[in-house]
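Got some structures for you, see below.
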Structure P
């Protein structure tokens, strides 16, 4: 603009100078010409002066016309050009605005622009549809005016971060829209600046991906469903062989190595069931068998149906030989009961092969083969049994079989003996009773009860063993009472199987008659867990036993999670507090609370209490203060044979 002004000034000066020179020259030359042309006549001189003036006017008029025309033409041209340019610029701006509006409004993405005051001044149709509001309801408003508080806070926080960091962002965001609809949006946000870099606004582009995310979830669910179908047996809903291979691969690749047991089960004679009753019936057998496995084995056991009547079990929690044998014997024992399908009773047994990882093999393929081989070996033993692949374990199983045979002989030959552990009144120190404990002494030495009693349970000898202990206990009571050397009771343990045996009541009647024992001299100890198996039946059974004159105590109380609703109905005289609550009782506040509660519970129900496993004076004093009625444990006496016990009784009486 300054350059144009300077140029215009120079042009004006030049034009004025030319006019000045022309005017001076005109006057000078025109006056000389008039003098030369006039003859001295005044009239002629005047006339020539007039002509000179008119000529000057004509010439200056022409010059003025030419200059004015040129100036006006140039100005008009410039104005026309400027006007045309402005019009073109305006058209371009309008076209750009139209294009921008078209692009914004035709976009399926929601587009909004707000000023630095956070008020929206551009909102497209898609944004209005997404929000559920009209454009006019949004223009001039802030997020706080439009959105629910949680969404408004989210938007404002993001805007503040953009302004603070002068940044750009893209992310997924779940928003509650003004109409209350929850949308998942892909958000693009940035800042708006002028050509000079001056910040004037914030833009946001929102793409509604709610449906896409829902579709993704549906696809993911479908994938998971098909993956589940590919890895599970449709009949039993157990993992299938494909799952087994993947699980074994994963377990064999772990570092450090974690041992586990692989059990291969094959149902004996299942083909005959299918042939006799049809495949639908056979399918029901498989379903019931799979549920039986799930009920019998620990929750972390992986149970797999590999096909047909074959199952594989993977177990990590307990892999010692004794635990495995216990589990197998429980399964075999349970299968002694028939499956009832459509009012038809059908018996099924299983042959089981067992291999150990990594003892037998660190290769899962070989591990499967060895378990399979062990299963066929079990079938060769006559079916309905189990077999370890490992030679060492196999020999040990054979050793236990031999031990079980010897135990049966020892029971039959009365080679077992009873030891007795005194039960002491903590206040008087006197013996109030004894517990009879069976012992087995062989030529090779004493066999611990922890070995042969579970063996008796596993091999079905516990009924015979229990009968032996009952008879010996009754005879001992008669012998002591007849001599007047003992006035307490003999506590005898009764196993769960023994208690629920159909001939138990008849058996004790026969033993009472055979030995001449008074039931009042005997206290029958039953485990809490045996009550929980058949509570109503056991309550009725114990009522009959108590009516005969026996005293009844619950052994290991507190470990079976018994229901108080059953406990209040039990015809029980004594609660025996389990040793697990006595250990470190002076340092374990929780054990103290449990023991105090049991003692208070017993007193409230009219029962007495005895604590087993007491070994220290601190334990004794705590229990005595809490009001326990009897103490049994190494603090006073270890289990001893009859001669040693009688000697102890004599010493105490002197």
Structure Q
């Protein structure tokens, strides 16, 4: 063994030894600290009037006074072990409304101590049936405790199994191989990413092991996405009728029509303004006739206002081959996510090879993974629903189209690959049939092909007529088809039908209001995250503004610049030497950022402030950020690594966020298993 190899093994051994010490002494410190505790089994236990206890079972009989009380403790209480669960926690595993929700037992602990003779409240707490560690609750009291109350957040009729209540319990030692592997990988990555390391010096040369590493990163991301989506039970078979629109649209296309086969009630047809939600609700209450929520209604017929391309590519072929069965929306979202993963790595690699060959290979992997994680794919994994079908397809087409365009030009031989040029234009044009807002990215062709068009005259000239045709014809064909589809439905080639949506507000009169622009830029781009001192460390932000009008908003977690530190690298664009470093990509970067702002404003004006819309423009900010990262890393820049790692940390926090349909509600066992591994000190 060479001296160099021996030195590397020694360093790996040191890293592993550090990780082992962390796992045993730090991550399991609660077990070490409690090893000397003397467990106490309470003897004076009573129940409130809202709870009936019989043996080891309890039943909630009232909405008030649903508690278990422990008296005459007179001990310093360091922790409490509560093994209490819903008696139905393990019935009908995984089905919505059954054990998935019942495994999550919410409680509030109330305590007294030497500083508080009366009860004081502690924060809400959740005991998860399948996660033993959640049953050990660390308490912080001032001296001895006389009494303790466990308030149960359960409904009347719910039954509980009370297996064990112990004060000052010994927390068992738990050696986590998952945490060990993750910690080792994290420390090893930090070691390799330092500018002085031998790994940092390795450049991409197209070697087999490098391509295999890229493929492995793709495979890991695909695996994680698959697990997240396929275990999200709420969206495998959702019970919301309006989420079945693409299946209905596919059936309409098979019949040769553009409208949906839904019967429109006469009361809706007779309404003066069917887009007024309160008026529609009043009509429904009066007549008993409902309407199709979140569906476009125009001239007495229902339509799908989402782009038609997913219906043509996914839903129609599925119905043709499966006896007209419906396709679940999570399948197209999952496939689109696969495409996003693969082409994000390829796009980034193409930029690296053409413009930044001196960038370390490890930095390429880090920056690309960061860009992918922050692209919006996490929300697609959270909610693989109807709304994310066209959005994910639009993003997939855009990232694939940009890759085709950028890789079409061979800088070494000054040659344009005609097939990639045409395919790139086709993919970018098809965005209009899926997510029209993202069509703005097509204008990136201007800075990309500026030199070839105006300086070198290799596009849009007689000599290069074929290249010109290959760029423009796909747009012409797709535009004709989309415009005809719009005209058939709404009598206008430019009307996609979104304004006829039967939703929370009248979008036909929404219009363009300058007052919404600051609100959209602030929420989508600038707002910082709302942090908290518990896993997953960030919480939803609220939309506070002085806009005195009607707007639509959902839970947000901060704007692109507020939550993803990698975007801060764009501040370096103000430095002249950095602008020279990015080697002709400055116009592309500036245009991409400007287009992102335009899309954010357009989304705000057309629909409102919704977290899923960040997928429309995030990549247009992240791609220039990665370009800046490549340029800065050619000479070694630790800030690129720090910004990337902080962004990845924020993405992990987003993955476990507590919004609607988060992992906390869809898979509490997995969520709290990870939570207890990370927040080992709790």
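Each reported figure results from applying straightforward, stated rules to the coordinates on display, with no laboratory input. What you see is a predicted model; the values in this text were computed from it and never measured. Cβ atoms are built from the backbone, for glycine too; each structure is taken alone.
For relative contact order in percent (Cα under 8 Å, 6 or more apart), the calculated result is 7, so let me know which of P, Q that is.
P
If Cα extents along the principal axes in Å, for residues 167-342 alone computes to 91, 44, 25, which of P, Q did it come from?
Of the options listed, only P reproduces it.
For which of P, Q does Cα extents along the principal axes in Å, calculated from the coordinates, equal 198, 67, 46? Each step should come with its number before you reach the end.
Working: P: 198, 67, 46; Q: 95, 85, 52.
Here the read-out was taken from P.
Which structure, out of P, Q, was helix-only ellipticity at 222 nm (-39500 (n - 2.57) for each DSSP H run of 4 or more, over all residues; to 500) calculated from, if the result is -18000?
P
On mean count of other Cβ atoms within 10 Å over residues 191-198, which of the structures labelled P, Q is highest? All intermediate terms of the calculation are to be shown ahead of the outcome.
On the way: P: 9.4; Q: 14.0.
Between P, Q, the highest calculated value is found for Q.
If you work out mean count of other Cβ atoms within 10 Å over residues 119-126 for P, Q, which one comes out largest?
Largest calculated value belongs to P.
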